[in-house]
Structure 1
Amino acid sequence: MKIGVIIESFRQPFAQAVKSAAKIGANGVQMYANTETVHADMTAADIREVKNILSGEGLEVSALCGDFGCDMYYTRDRASIDREKRIMEIAKELGTDIVTTHIGVVPEDSSCKQYESMHEVCRELAEFADSMQGHFAVETGPEKAALLKSFLDALGSRGVAVNFDPANLVMCAGDNPAEAVRTLKDYVVHTHAKDGLMLRQTDTRRLYAPQYYGLEPEAWDCIKEVPLGEGGVNWNEYFKALREIGYDGYLTIEREVGEDPAKDIALAADFLRKFM
């Protein structure tokens, strides 16, 4: 397995953040695809510049994050779907087959309009990824692994995949990450290294997409991200499950809070190496 880091987690200018990633011994980086540096309107020259900056520090791209909000999965917005496809093309040009995203919350009722819309959009994106021999990777968290698997199975495409975030499963779905790895074993192509706590249980639709389910929004203080090893993820069991399924890809550190992200990311990298 390899260590990655979401470049935006450093909260530094791109070139400086790349140097910071190399300094902690990362093998690669994941980048958001809606920034000044990486975006849907990148030119060939822009892509070359990003690749040169990364290769200059011996880093590769683990994945792009094509997360533009979950609205398009409920509204079938054509412009957003086409932008997501363009991000998949850019990902290939940057040297990765993986684009990760949040799609909202998969409903338990497969006959409802929300499920129908999400299925239609995800199927189109999955088939597009499949045509490029790439992966459109849905991030875990809003629903339990068994429900996500049934949704992905119904898409009937190898282009669809999973970006496995153990913290989201603990914080939001209240699911066991190790067992979830085994459930989603056929889909896992990328992971986020993050830890967290559920402070109070809630309907995750109220967090991710309340307006599309006619619900009142829930405050995000019901969950809490914490440093690796201080939350609800059992890392010994989690790594054991990853090895069982033969996963040998990236463990990409994501740090969304904290006063000193560079320090936190370095500590997270050291923590992960204890299991590798």
Structure 2
Amino acid sequence: MSEFRRIAVLGAGNIGSALIGGILKGGVTDRKHLTATVRTPERAREVSQKYGIAVTAGGNREAAAQADVVILSVKPPTLPRVVEEIRDVLRGDQVLISVAAAVPIVLIEKLIGRRIAVFRAMPNIPVVVDEGATALAANSVAGPSHRKLVEGIFRAVGVVCFVEEDMLHAVTALSGSGPAYIYMVIEAMIAGGLKMGLSHEVATRLAEQTVLGAAKLVRETMVHPAILKDQVITPGGVTISAIHELERHGLRAMLISAIETATNHSRKLSQSLVERFGAT
């Protein structure tokens, strides 16, 4: 990985900052070979003090020109402008990683206008606590060494999967938006506890730990959730009565439909970007 030690993170917001922390913690590179850019001097000072790296307000071209790996951690509407800003300083031996949801690789390639290894990543917000879920897709230029490097960056902040690019729409709907669904579940569980007389503090602590513990049990046992669910149920017990109520109100169907709807919306957003910038 030594040939890719110089890394520039363009846009050190929540996701970008989490990646900076993961890169340093995972030993992908060291502080003197890691730079970042932000929009304001105040944010630059904040990020620089937190991670001990060089951070500039602006300066995307300079950061990209000196890097071996360029991470575009900007919002989708901003990405075309940033790529157009840096494209004439990009080199064929660099790796470009985009974490902008819905922006397809074909559009990034068109904006760059040259052959370069491009990765499209869909991390979710738990990367800020090193428990993220990230799916990666790459263009035809990316080779095994590129994949290993990029996987190492995101594995430092959670779980990593490689998928075909078209599947990133489903990934966005499932894990990208998924934390919002789980927050709603936790919020509802807390409200239920409050209704039944628990204090807010107790209800919150029990709800958050229940979700965390249940997820950890699925991951560590690798047992299907349906089997784990059945292990909690006793005939005529409390849990089966609660599950019957959830099924009666269509919890499972609603979540499936939510992921389907979000997937289709992601596809529409991606297609609109392609049409807007004339990429094919």
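None of the figures in this text is laboratory data; all of them are computed from the coordinates on show. Fair warning: this is a prediction, and the values are worked out from it, not measured in the lab. Cβ atoms are built from the backbone, for glycine too; each structure is taken alone.
One table, with the values for the structure above:
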read-out: Which entry (1, 2) yields the derived value 21.8 for mean count of other Cβ atoms within 10 Å over residues 13-20; value: 2
read-out: For helix-only ellipticity at 222 nm (-39500 (n - 2.57) for each DSSP H run of 4 or more, over all residues; to 500) computed as -12000, the structure of 1, 2 it came from; value: 1
read-out: Among 1, 2, structure where relative contact order in percent (Cα under 8 Å, 6 or more apart) as derived comes to 15; value: 2
read-out: Comparison of 1, 2 - label where distance in nm of label points 7 Å out along Cα→Cβ at positions 181 and 229 is highest; value: 1
read-out: Volume of the Cα convex hull per residue in Å³ derived as 117 - corresponding label from 1, 2; value: 1
